[in-house]
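Scrolling down, you'll hit the structures one after another.
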Structure I
Amino acid sequence: MIMFAQYVQGSTFTKAVKMAEAVTDLAKRCAAADGDNPDCLKPLDKIFLDTICQEENLPRFTDCCAKKDPERNDCFLSLKNSSRAFISPFERPNAEAACKNYSQNQHSLTGYFIYEISRRHPFLYAPTILSVAIHYDEMMKDCCRSAENPTHNLEECFRRQAPKVVKPVREDGLRQEHTCGILKKFGERTIKALKLAQISQKFPKADFVTVSKLVMDVANMHKDCCRGDMLECMRDREEILHYVCTNQDIISSKIKKCCEKPLLQRSECIINAENDDKPANLSPHVREFIEDKGICERFAQEKDTHLARFLYEYSRRHPEFSAQMLLRIGKGYEDLLDECCKTDSPQDCCSRGEEELKKHIYETESVMKTSCDIYKEKGDYYFQNEYIKFTKQMTTIGSKCCQLSQDKLLPCAEENLDLVLGEICRRHLTNPINPGVCHCCSSSYALRRPCMGKLEIDENYVPLSLTPGLFTFHEDLCTTEEEKLQHKKQE
């Protein structure tokens with residue numbers, strides 16, 4: 001159902017159900033005793049696309065269906081449209097009508113929910129949609145169970161439980177869009193570096209070969225997922241989970257319970273699992289990458305591998321740093337070798353790298369500490385006023401991260417801030433802000449946050465003229481609740 005709704009977004013629910021049932025029936029026949037049927041020997045993606053192309057009244061896909069594989073699949077992927085204007089927003093039904101419909105058509109109503117979410121989010125991972133559908137079903141059962149009780153407030157029940165359904169779609173969709181934006185703008189090398197830092201932090205006991213394999217597999221998964229190829233995306237994810245869970249002894253001691261969960265819940269559990277403990281014999285420093293006499297030779301012969309080893313070794317030692325900060329450290333190390341390996345005395349030149357590194361770490365931690373001090377002192381409203389020129393989402397980061405311990409503050413703050421900056425940069429592509437933002441969004445992913453922090457006032461900006469229409473004071477300003485009043489002031 002998800003696949004058909006995402007590929008054929010304009011199709012009706014009835015048609016999507018028909019196509020899904022056709023493939024399901026074939027799978028049952030093949031599993032039973034009809035293995036000799038030629039259709040059973042076809043790859044799943046071919047069966048899937050053949051089913052769409054056999055369906056009548058889908059003129060939008062005629063050209064795609066005339067192509068041969070794999071061009072046919074690429075053609076279908078190119079037609080996916082995630083813009084909000086393409087399909088009208090999902091309208092929340094009347095609570096009583098929804099409960100009546102649920103009691104009469106429980107199975108089909110959940111299927112309809114999956115269909116509507118899938119066609120509006122053609123790039124969203126299928127496991128996310130299936131997980132959200134489970135929350136939707138639980139919400140309907142819980143709220144509608146007491147619908148006939150006169151003291152039970154249906155609307156309030158739905159309002160209270162709706163975030164469990166809506167939030168994962170919004171957050172997972174944003175993270176996926178963010179990852180795909182990095183891949184599209186900065187390329188595969190940047191995604192691999194980001195994943196190398198994150199995986200090394202999470203699995204510090206895993207050796208470099210194991211981590212490198214996971215990095216390659218995860219990067220390839222994102223390439224398939226970002227293309228919208230959900231069949232390959234799901235296959236890739238399942239293979240990664242299988243590898244991680246069958247090799248727990250060399251990867252992590254913190255994921256045993258995750259690997260015992262159903263497949264749909266396994267991925268999210270592993271992502272949210274604690275970082276494993278660092279090996280007891282892990283030295284606190286990586287001086288060999290500065291002091292070793294052969295570093296310039298290795299850098300010249302196998303640049304990417306040498307830099308990857310440095311990032312791996314540094315990241316597994318520093319779970320308290322954000323992945324973005326680790327990438328900046330990796331970039332600084334690369335620049336240092338680029339410069340020093342051209343001199344007559346590389347070791348003397350490289351020795352200043354440690355001081356530069358300490359300076360950068362101090363500056364980054366100072367920025368975060370200052371921001372959190374302001375947040376703790378002034379609270380949401382006044383903190384948002386400090387940053388309203390930037391984005392109101394900063395307050396969410398403050399409330400989420402500033403209460404954490406020092407070892408968790410930086411990863412939480414900068415990685416959430418990175419999502420905000422990614423959203424700003426994607427918006428900038430369609431509605432350019434100014435040349436400074438353009439430079440920060442396109443020059444370097446690792447340096448994007450410091451670049452944004454150093455932006456000067458845009459001298460070419462022409463503000464809206466101050467007119468009486470901008471200052472219309474309505475009577476409700478005197479009776480509005482404090483929180484809403486603060487919001488109106490900020491507007």
Structure II
Amino acid sequence: MELFSFFLKRICSVWIISFSIMPLSAQKIDVDTEKMCETLEKLELNNAIISEAIVVGAEDDLPEHCLVTGYILPEINFAIRMPINNWNRKFLMDGCGGFCGSVGFSGYNKRGLKKNYAVSFMDSGHKGESVIDASWAYNNRNAEHDWAHRAVHETTIVTKIVIEHFYGRPPEKSYFEGCSNGGRQGIMEALRYPDDFDGIISMAPSIYATAAFMNILWVFRNNMSRDDKNIISLKDLKLIAGAVYAACDSIDGVKDGLIDDPRACEFDPESLLCKYNVNKGCLNEDQVKTLKAWYEGPINSAGELLYSSGLPFGSESSWPRITGTEENSDDSMFGSIALNFFRYLAFEDDPGQSWNIADFDFDNDPPRLDYMAKIMNADSPDLDNFRAQGGKLLIIHGWADIVIPAWMSIEYYETVEKRIGVRAKTQEFFRLFLVPGMTHCGIWEGPGVNGTGFDQLTQLENWVEQGIAPDSLFTTKFTPDGSALWTRPVYPYPLRTVYKGKGDIKSASSYESKKP
């Protein structure tokens with residue numbers, strides 16, 4: 001069965017460094033910066049080699065900086081960029097999405113460099129054809145550990161050494177930011193290496209990675225007809241989305257094209273079942289069965305739920321990203337990434353290229369995921385050491401995320417809160433924000449804001465450096481030309497955002513928080 005094609009992405013590798021000891025909020029370097037940067041190639045490190053160090057001129061709002069590239073033994077390639085002047089004395093590390101596999105200049109790193117951070121990135125310990133290629137992990141436990149947790153930590157250690165050599169002082173504050181797998185890496189840092197970062201932003205983290213990929217499999221399996229066609233087509237998805245929004249758009253008090261909290265939506269798929277010989281504008285029995293399975297989530301033959309829940313109400317516009325956009329699923333990026341995961345990463349003994357989605361047994365295979373789950377899942381609620389050293393954790397998750405549904409972050413937050421025992425104490429260092437209508441990492445246009453609709457890094461800085469906890473996240477929906485369409489506050493979980501009953505529905509001032 002021919003299943004999937006590969007959607008390619010690139011990520012790059014960069015290293016950077018600078019030197020000076022000025023007791024100011026931002027440092028300037030008045031010596032020959034090019035020579036100083038180049039001397040970093042001779043810097044001796046215990047388990048790392050610097051391949052190149054060059055000065056990159058200012059361009060596109062990015063400051064002049066020293067770019068250093070290199071690798072950590074055995075195969076962790078990295079990159080660091082550090083501003084020549086006005087360094088803010090901080091370090092920002094970026095996690096990588098998917099299965100990583102290359103080193104580039106990520107969006108988070110660019111935003112950090114613009115704010116005069118020293119920034120770094122890495123390939124997670126291997127080279128891949130794309131971020132959805134996991135063939136490098138085939139029977140390679142060392143590479144799997146690098147991807148799961150070790151590469152970020154090792155790169156962090158080396159980056160801090162390089163920063164100190166270049167500037168003559170270590171960073172005063174260190175931050176991590178990542179989404180999806182990068183978000184998982186951030187929580188893994190808090191769990192395994194709590195001293196690495198003062199603050200961590202985890203966007204849409206794949207905390208329970210094995211469960212998230214199983215959920216994608218479940219969507220595919222339930223949409224496969226016997227002739228390998230999609231049971232639910234692209235046309236059907238539009239019908240379903242319209243029905244869901246008609247039923248649940250106004251649960252926050254205003255009809256605005258957003259489903260504020262999918263848990264409050266009571267849409268019944270049976271309402272779309274064709275009746276009285278009508279076969280237009282409705283679904284047949286097989287389609288309704290598939291739709292129910294998608295919303296319910298993976299279950300075994302005994303009817304036991306294997307995952308927090310299925311696809312959330314309000315996420316329907318993004319479903320083609322999993323199901324494919326035509327009558328078959330060959331163009332689904334996330335079908336490909338799930339297939340790679342189960343072929344090369346999911347099990348203790350990798351089945352390899354011969355494995356197909358139809359081979360997964362929802363009765364017998366879930367327990368077989370436990371071995372690798374202990375290596376890659378960032379699901380322990382024990383954040384005690386991170387909390388004790390003053391660390392702050394900010395998780396932001398879109399309610400319209402279909403790749404890693406927000407149930408995952410809710411479940412994790414609640415396990416941490418249960419361990420600590422008091423919500424107020426939990427929220428002293430850990431807060432979760434659920435953003436209505438936002439897709440996976442905010443990378444696709446959806447009914448809500450995208451990834452540029454809020455400034456999470458400033459929120460984290462204020463929390464770590466000034467003790468000002470984020471009591472709300474100010475979000476903005478932009479039009480294609482960059483103007484603001486509407487603004488809205490999002491409050492820390494479990495609070496919800498509701499309309500006050502009066503005022504401009506496009507203005508944040510017309511909304512308030514509501515307890516569950």
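FYI, it's all coordinate maths here, none of it is from the lab. This is a predicted model, so every value here is computed, not measured. Cβ atoms are built from the backbone, for glycine too; each structure is taken alone.
Things to note:
- Per percent of Cα pairs over 22 Å apart, for residues 126-221 alone, the highest-valued of structures I, II: I
- Among I, II, which structure scores highest (criterion: mean count of other Cβ atoms within 10 Å over residues 86-93): II
- Winner on distance in nm of label points 7 Å out along Cα→Cβ at positions 38 and 230 once structures I, II are ranked, highest first: II
- Source structure of the calculated read-out (helix-only ellipticity at 222 nm (-39500 (n - 2.57) for each DSSP H run of 4 or more, over all residues; to 500), -8000) within I, II: II.
- Label whose coordinates, when P(r) over Cα pairs in 10 Å bins from 0, in percent is calculated, return 3, 15, 23, 25, 19, 11, 4, 1, 0 (choices I, II): I
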